[in-house]
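What follows is a group of structures, each given as C-alpha cells.
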Structure I
Amino acid sequence: MQLKPPLILIVGPTAVGKTELAIQLAEKLNGEIISADSRLFYRGMDIGTAKPSLEERARVPHYLIDIVNPDETLSLAVFQEKAKEIIADIHARGKLPFLVGGTGQYVRAVTQGWTPPEVEANERLRGELEKISSREERGPEWLHAELHRLDPESAAKIDARNVRRTIRALEVILTTGRKFSEQRGQAESPYRLITIGLTRPRPELYQRVDERIELMFANGFVDEVRGLLDAPRSYSPSLPSMSAIGYRECVGVVKGLLTEEQAKAEMRRVTRIFVRRQANWFKESDPNIMWFQVKSGVIDEIEKTIRQLIDF
C-alpha cells in the first residue's frame, strides 16, 4: 500500500515560539511553510499579528500570508482548498510541507478534511444577530454567552471576539435546530500527519506574551492601526479583521478612549484567555500530538524525531 504524503504540523499557544522553530526545522529538512494562523492573512496588519518578518520569510518560503485586505474575508472552505493546492505543489517539488499556526479550526480543516455545515445563509437572521452585536446593552459578549448556552462545545472553541464566527454558529443552530458542533463533516486525513506540539511553563509563556506586547508598541503598533483607519479604503474598526487581539485596543488609543498602558493591560488579559482557549484545540493529553517543551536543544530533538518517522 502506498504511503500517504507527509505533512508536519507545528502547533501550540500564541507566543510559544512556533515561527522561529518552524523556520529552523524547514531549513534543516528542505521544507516550506504554510501558515494556519487566520490573523496573518491580512495585508497591512503586521505588528499586531507578530507576522514573520520579510527576512524570516526570505529564509524559507511561506504561504497564505498577506493574501487579502482587511475588509475582505477568507472563508474556511477557501483556505482549505488553497492550503491543499499548496501542499500538493510542495510535495510535487520533493519538499516537505509544514503547516504552522495556532488557529485550531484552520489546522483541522486541512488535516481532517473538515467540511462546514451545508446550511444556506439566512440573511434576515444574520442581520438581526449583527444588530444585536452592535448594541451596547448586549453586544458580542451576549451573543457568545448565548452560543455557550446552546452549544458549549462550539463556544469553547470560538473566541468571543470573533463576532463573524459566533454569528455563523448561531445562524446554523437557529436555522437547523441542531448544534453547530454536530454538523461539521470530517473525513480521513489525506496526509501522514506528524504533529509537533510546543509548550512552555505557563508563567514563562505569559512573560513572553507581555514582552511581545511591549515590543509591538515600541515598534509602532498604534501607528499601524492609525494607518489602517486612515487608509484610502478607510478600514472600519468594526471589521472582523480588526477584532484581532490588540487592534480593538489600539483603536481605543487612536480615538482617545484608552491610554497605551490601559490598552496593554487589556491585551494581556484577553491574550491569557486566548491561550486557554487554544488549549481546547490542542490538548496535552492528545495521543496524536508529540509535545516538546521549548528549551535548549529542542530543535535537534524534534528534527531527529521527524527524520525517524518519515525515514529521511
Structure II
Amino acid sequence: MKKHVVGIDIGGTKLATVVADKTGHILSKVRKPTLSKKGPEYAIGLLFDMVREAVSQVGLKQEAISAIGVSCGGPLDTKTGVVYSPPNLPGWDALPLKARLESEFQVPVIIENDANASALAEFRFGGGRGYNAVLYMTMSTGIGGGIVINGEVYHGANDSAGEVGHQILLPNGPRCGCGKQGCLEALCSGPAIACRAQAAIQKQLEDEETVTAMLTLADGRIEDVKSEHVLAAARTGDALALELVQETAYYMGWGIANLVNILNPDIVLLGTIAVAAGDLLLDPIRETVLKFAMTRPAEAVNISPAQLGDALGDLAAVALVV
C-alpha cells in the first residue's frame, strides 16, 4: 500500500517540495529559489527534479507516492488545475500545472490556492483541530483567508471565496493593491501598518512632539519603519505605537465581525503579524468583535493565533492529499 504523499509549495521567491507519511509527518524537504524571471518552464523542470530529490532522500522510489498536493498563489482553477497569471509568477498564464505533474509522475494531483490550503492545514494539523467551521486569516504582505466547513474548503462559484482582505471598510480610504479603496488589506496588512506608522511619525516630527521609539528602532529613517517596529515599540509602552496597534485592532475586529456575522465560524485563526503580536493585538480585536458582531455568533466564536508557524507552507500542500 502506498503510504506517502508529496507536497509542493510554489511561491514567487522559493519553491519547496516535501515527502510526508499519511499522518502528515514531514520526512524530507527540498527548497530552492524560484528564479521567476526564468519563466514557468524552468520552474516546472526544477519542480520535477525537486520531487525526485525529496523522494530519494527518504530512500523511496517514485512508485511509493500516492498523490501530490500543490499550494500555489492564485488565481487558479482547482477543478482543472490551471494556474492563471499569479502576480508573483510572470508568464504563468493559463498554465496546466495539474496535467503537467500528473503526466510526469502518474499520480493524482490536487492544486489549491495557498490561502485555502493554509486554512485546511490549520484545520487538520493546527489550531482548527476539533472544530467544524474554521476561518483562517493571514496578516502579512496582504490579508488572505480560507474557509473550511466540515473538513471541506469552501470555494464559492468560481474559486473566488475567502477574499477576506478585500471587504471594503472605508470607501474613501487608502488605495488597495486590488484597485479599490479602503479594503481591510489596505488598512491592516504589514505594508499598510507601516504606511500609517510612517505618516504618524512624520506628523509627530512636524508638531515637534517627543520622538517615538519606532523611529529609533528604524535607525532614524522614517521610510524604514515596518510593522515589526510598531509592535516592538508598543511592547515598551510607546504611546504612538500603542495607538497604531489599537487602530489596527479596530479595523481587523470590524472586518472579522462582518465575517463572524455571515459565516458563524467556531474559530477564527489569525496568522503572521497576529501571532507575533499575541494578545497585544488579539485582545483589542476580540473586544471589537464583541462590540460589532451580533451577540450569538460573537459569543460562539474563538479568536486565536494560528499554530503552524513556519511549517504552514509545507503542511498546506500535504493537507490537500493526506
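Worth pointing out:
- Source structure (of I, II) for helix-only ellipticity at 222 nm (-39500 (n - 2.57) for each DSSP H run of 4 or more, over all residues; to 500), computed value -15500: I
- Calculated for structures I, II, distance in nm of label points 7 Å out along Cα→Cβ at positions 134 and 246 is largest in II.
- With relative contact order in percent (Cα under 8 Å, 6 or more apart) computed over the structures I, II, the top value is the one for I, the highest of the group.
- Origin of the derived value 2.5 (distance in nm of label points 7 Å out along Cα→Cβ at positions 54 and 294; candidates I, II): I
- Ranked by Cα Rg over 2.2 N^0.38 Å, structures I, II are topped by II, which has the highest value.
Each reported figure results from applying straightforward, stated rules to the coordinates on display, with no laboratory input. Predicted, not measured: the structure shown is a model, and the values here were computed from it. Cβ atoms are built from the backbone, for glycine too; each structure is taken alone.
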